[in-house]
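These are the structures in question, set out in turn.
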Structure 1
Amino acid sequence: MNATLKDVAIRAGVSRSAVSRTFTDGASVSEKMRRKVEKAADALGYSPNLLARSLTTRRTKMIGLISNNFQNPIFLTVFDQFTRALQERGLRPMLVNLSNEIDPQNSLRMMREYSVDGVIVASSTLPPGFSKAFRDQGMPVVHTFGRNSSAPSVHVVGIDNVECGRMAARTLLARGLTHVGFMGGPEAATSTQDRQAGFAQELHKYPNVAYDFSYADAYSFDAGRREMMRLSQNNPAQAYFCGDDVLSIGALSALRDCNFSVPNDVGIIGLNDMEMAGWENINLTTIHQPIKQIINSSVELIIAMLEEPDISPEVQIFPCGIVERGTLPPLFEGHKNNTE
């Protein structure tokens, strides 16, 4: 049978309350007492029952980590870094896969059942109202990769997707191209809408440049490949902002199978700068998203909210930058001269 708190107290020759205080964060206990209790606990193989303790402290140290895009390889990095960051701070992640669900009610019920201390929604596609549903129920919540807003209803940590669209457009214009395209993820996704909006805003300044829009039905390799196969059948653009690296890699696969040379016939720029984008056989020009900084900031914010739940919602936006690799043609000579 597993050793109990009482067993440790008897072996250490102390009270049960002394054992309890030793294993309670922030409780008052002398160093001598702590060493005595820990020695007894180690000898007996005792581990405190954290779930039982939560009944007293009203803290489970569990953080709900909710997402809906497990098909995208970038989320392997996201989940790895989130779980590490939470565990390093003594918190335990509870992972929830939404699949195609956009109604928060099932997730709300699950978070209540497990009495999580807070919630992180890690998604660039869900509307702000999804995260707000948790705040309305009194749960500390952070929307990571959420939509930028001047009046946020919940805490948001991420990037300015509209500016990323502008950045992609400027990068294509610097190549002297006259026909470009935006191939986004699902049309209903907030990230798709904002990236397209910024792309169109920048290109609207150049009436001599033709541009068009299309959408993949998911942020996935297969969806990107299907959409680019369709586009390749009829006068494709000279280059595309695909709105996401995994879409871009699917598009590259389709272009090569359709005998288009990249970047000579069709260029591609993505967004995220996931590890795979830098592989030699992919070598994708993309927009770098500072995922590690975003995740660390999200975790620090949720911890702050555990102590001060009424902190007014704020938006933390991290800058992005172009990573030049091999899927776009070289800079237009006139642009080079203008920038020298």
Structure 2
Amino acid sequence: MQVNLKIAQFKFNIKRNIGMKNLVNRFKEYLSDTLGVTVTLSKPTNVGSLPFFLKDSYDVFQVRLLNEDFIVLASRNDSELTPATIHKHIDIVNQQLRMKAVFIHSNISSFNRKRLIEYKTPFVIPGNQMYLPDLGLDLREYFIKKRSKTAFLGPSTQAVILYALTKKITEPVTPTQLAEELGYSRMTMTRSLDEIESAKLAEVSIVGRKRLIHFDKNRRDLWGKALPHLKTPVKENIWLKTLIDELSVCEAGLTALACYSMLTPPQKQVYAASAKDWKDIKRKYPHDIISYPDEPGCELEVWSYSPGLFANGKTVDPFSLYLSLKDIKDERVESAIEKMMGGIEW
């Protein structure tokens, strides 16, 4: 009987060690896939000072990540601990080893992940989520899948590309700087950098705690590389009885193209507004919307990003205009677009 128990314990230990090795390897691969960094795990010199129950519950490693040293607590147990328990264990390690600790597990329920984030407890689920608040990182599986499967860039990411094309960025910029310039959140800009890096449209680097994006100074090359990933900013076309004064708009469509070329302006003027601005206005003025485009009035393009971000005065920028008109099959329009793009000072 005692021999059988020892054999069972031996098999359990082998299975646990294999599982831990797989978890640690997946952790290293996950860092490589998401951050592009290769890390080496080592045993901390003072790990013996930890309480026995922690040494029994975790494989403890030390890792240097983005110029910061961390203790990695790789759980030896497949069962899920409570967020309060994990938070307590992290605190003990922080105090005993004088170093920030990160909890690693193969799976954590969405509810417990939310609780860990509320505690601001660093954790990593290899292949699924990485939450490292000290480094400003919160990467999730659905962002990674979106980057790898989507050919077109999202509206906020397209806005970053257009910012680089119209504002002639010559120095590296951070997500925080982009957020201030473009009116998006820092997290949105961080995800946009992920998309841009995935599409290989710019170089993204990390200096200290800052993540920087470097755009090619040759804007013509950037436009050529980005074009297959860009799409029309027009989400919807609306017809109005008259232009509403409260609505912030720019000249768009063929009206804007006439400003950039010798094209005759259309009889019905075309304007562009952001989806957010239009959403606020249409609740106030539902009776100003025309049902049929052949009625008198003007045409309004509802854009996925603000047309005023890159406008030339009251006219939308030529890059966005090109994207909104490039599928029109009309020789006059095609000729005018060619003239407009040929007049850009790269």
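Tell me which of 1, 2 gives 1.34 when you compute Cα Rg over 2.2 N^0.38 Å. Structure 2 accounts for this read-out.
Quick check: 6.4 is what I get for distance in nm of label points 7 Å out along Cα→Cβ at positions 61 and 269, calculated from one of 1, 2. Which structure matches?
Numbers: 1: 4.6; 2: 6.4.
The value was obtained from structure 2.
Upon calculation of Cα extents along the principal axes in Å, for residues 117-180 alone from the atomic coordinates, which of the structures 1, 2 produces 52, 19, 15? Among 1, 2, the structure yielding 52, 19, 15 for Cα extents along the principal axes in Å, for residues 117-180 alone is 1. When relative contact order in percent (Cα under 8 Å, 6 or more apart) is computed across structures 1, 2, the figure 15 traces back to 1. Quick one: Cα extents along the principal axes in Å, for residues 189-228 alone came out at 31, 19, 13 when computed from one of 1, 2, so which one is it? It was calculated from structure 2.
When Rg/Rh (Cα atoms, Kirkwood Rh), for residues 69-212 alone is computed for each of 1, 2, the one that comes out at 1.04 is 2.
Values quoted throughout were computed directly from the atomic coordinates according to the rules given, and no laboratory measurement underlies them. Keep in mind that this is a model prediction, so the values were computed, not measured. Cβ atoms are built from the backbone, for glycine too; each structure is taken alone.
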